[in-house]
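Read-outs: derived from the displayed coordinates by stated rules, not from any lab. None of these values were measured; they are calculated from a predicted model. Cβ atoms are built from the backbone, for glycine too; each structure is taken alone.
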Structure I
Amino acid sequence: MESLNGKVALITGAGKGIGKAIAIAYAKQGIKVCCIARTLNDIELTVNEIKTLGGDAIAILCDVTNYKNLEISVQKAFNQFGHIDILVINAGTDCEKLPVDKLDIEEWKRVIDVNLNGAFYTAKAVIPYLKRNGTGKIITIGSGIGHKGRADSAPYSCSKAGLWMLTRILAQELSEYKISVNELIPGPVNTDMGNYSKKDNSSTFSIRGEWIKNPEDIVELAIFLAGQPAIGPTAQSFSLMRRDI
């Protein structure tokens, strides 16, 4: 695995859960971390924790559904550290579990806007900086539901299915620049979103024998993907799910 010391990572949704855990784990590897989220207090807490551990990080307030805001935020990250090597597209949301005919249209729009449009905007804003390096890593935080689908979860399922397709397309487009793009599927994790999913008796949390994880259980795979060689795996989905759903 390549050394990660001195690399710069930009992580969306870095104020809580999986994003925060990856940000702290990356900092322990010597990575400088740009923590992006729309709640400033959350990412400031992440940054403070990283600095307490002796790491280097900055907090950038940004809503990933606002492309102009993202362009400014990514420029700030570049100005601070001089390069960007790793992008973790983690920001995501969900909504109430309902069949399509009962689902509020605004809820559909909101989930698609964050999970899919936000991922597209983030990639579009960061890719020019990765190309400058002649190499880079993009890691998208996907979901098994994006591969299999689930009744009463159309917005989340479709947004994550779109994210998986975006991952594959980006991998094809960026291969010549030695930028790898892979999906990380965490499976059920004890986070704010995960706690909401526990209310759904058909969710992965209800599968007997499934590995119910804490955010820190995700970080080893995130480190592994960040440290792969320039000509390494791309357009792949790496899953921490125990069961097929």
Structure II
Amino acid sequence: MKQNIWMGLMGGLVALFSVVAFAEPAADYAREKKWADEVVPGLVVGDPVYLQTPRGHHKFLALFTPVEGDKAAIVVHGMGIHPDWGMVGTLRTELADRGFATLSIQMPVLAADAQGAAYPPTFPEAAERIAQAVDFLKAKGYTQLAIVSHSMGSRMSRAYFSGQPDAAVKAWASLGLQQDDYAGLKLPVLDMYGDNDLPPVLTDAAKRKGSLAAGHSKQVMIPHADHFYTGHEEEMVETVASFLNDTLK
């Protein structure tokens, strides 16, 4: 009997530790530091700042490009990259040229060989980072805020909006969202994707469009563009900027 009770207790502890271990795998902070060490020395536009998560165990890089006025965009990159990567760097710099302060934030990354299916447990920390970005911009005097996200960053942003988002966030430009839609959201959403986007993005396009409910929401397909808008960066930026001008008053 005692042995059975002991085995039962041990089994329960193993199960508990397994839940804890798999519920929230740690982001790869060493990889984040490696990105920061590569990005910051070569930064031409914007200033590096480090924001603190509420848990207090990690500071993450953000690239802040201030402009005059009260409009700002939080730029949220995709899986496993950094806040100045490719099209993300284009968005953060070109939107600033068009009158929007930008704060491009480092999102949680996993190991380089991690697949997308491994990322959802990082979404709670991702949502916290977006919330810290909102607080940072509000402290700087920006009151008309938007989120501009891409790919896995759009899924992470969806997690933020599924919680208790700050009312200062007035609009969301969501690029290349997969495996989700916008049901229940009350703020204007731009759902944007490329004509040659990834199969899951294309397959769910009609579902995403059908879930757009708030005024000024719309879906835009960029002809001939791939998931990263290669060669179509100008259309990408213009579409996002036009949406932000229409929704941030």
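As an exercise: FRET efficiency 1/(1 + (r/R0)^6) of positions 133 and 157 (r between Cβ atoms, R0 = 25 Å, to 0.05), calculated from one structure in I, II, equals 0.15. Which structure is it?
I
Could you figure out which one of I, II the value 33, 22, 18 for semi-axes √(5λ) of the Cα gyration tensor in Å was computed from? Numbers along the way, then the final one.
Numbers: I: 27, 19, 19; II: 33, 22, 18.
That value comes from structure II.
If P(r) over Cα pairs in 5 Å bins from 0, in percent, for residues 125-228 alone comes out at 2, 12, 18, 21, 18, 13, 9, 5, 2, 0 when worked out from the coordinates, which of I, II was used?
Label of the originating structure: I.
A value of 1.9 was computed for distance in nm of label points 7 Å out along Cα→Cβ at positions 141 and 181; which of I, II is the source structure?
Traced to structure I.
Comparing relative contact order in percent (Cα under 8 Å, 6 or more apart) across I, II, which structure shows the greatest value?
I
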